[in-house]
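Values in this text are rule-based calculations from the coordinates and carry no lab data. Being a predicted model, the structure only gives us computed values, none of them experimental. Cβ atoms are built from the backbone, for glycine too; each structure is taken alone.
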Structure I
C-alpha cells in the first residue's frame, strides 16, 4: 500500500493530500529513509512523521484498506 494512502487509512494524517504533501516536504520516513508518496508500506515497517515541533513513530501492524474509524488504531503500534 502506498504510504500516503496508509497514513490516511490509519488516521495518522487526516487527508491523503496532506499526507502526500508531508512526504514531498521530507517529513515522513520509512525505516529511517525519507519516503515519497508512492513508496510501499509493508507490515513491520517503522514510519516516523515529523510535523511542527513534534514527531510520531509507529510500527505497521496491518495494511488493510477501508478500515472503520474506530478500528484505525489497530493498523499500527505507537513506539
Structure II
C-alpha cells in the first residue's frame, strides 16, 4: 500500500462544438507538437466534409468508424517457453 493518497480518476472532457468526449479523445490522439488548436481545426474540417458528402450526422459516422476498427476480442500476451 502506498503512503501517498490514491490518484483521482480523470474523466475525459467534451469538445466545445459537438460536446462529445469521443471527439475530444480523437483530438488528443492527433495532436501535432502540442498544438491542440491545430488538431481541432483538422477534426472539424473533416467533420464538415463528412457532413457535406454523406448528408448525415458526422458523429454517428465517427462512432461507426471507431466501432469498425476496434477489435471484437481482447488478445492477451502469452509466455511460450521452448525446451
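A few notes on this one:
- Test item: semi-axes √(5λ) of the Cα gyration tensor in Å calculated as 17, 13, 12, pick one of I, II: I
- With helix-only ellipticity at 222 nm (-39500 (n - 2.57) for each DSSP H run of 4 or more, over all residues; to 500) derived as -5500, matching label from I, II: I
- Given 11 for relative contact order in percent (Cα under 8 Å, 6 or more apart), calculated: source structure among I, II: II
- Distance in nm of label points 7 Å out along Cα→Cβ at positions 10 and 58 - highest-scoring structure of I, II: II
- Entry that produces 0.55 once FRET efficiency 1/(1 + (r/R0)^6) of positions 26 and 66 (r between Cβ atoms, R0 = 30 Å, to 0.05) is calculated, selected from I, II: I
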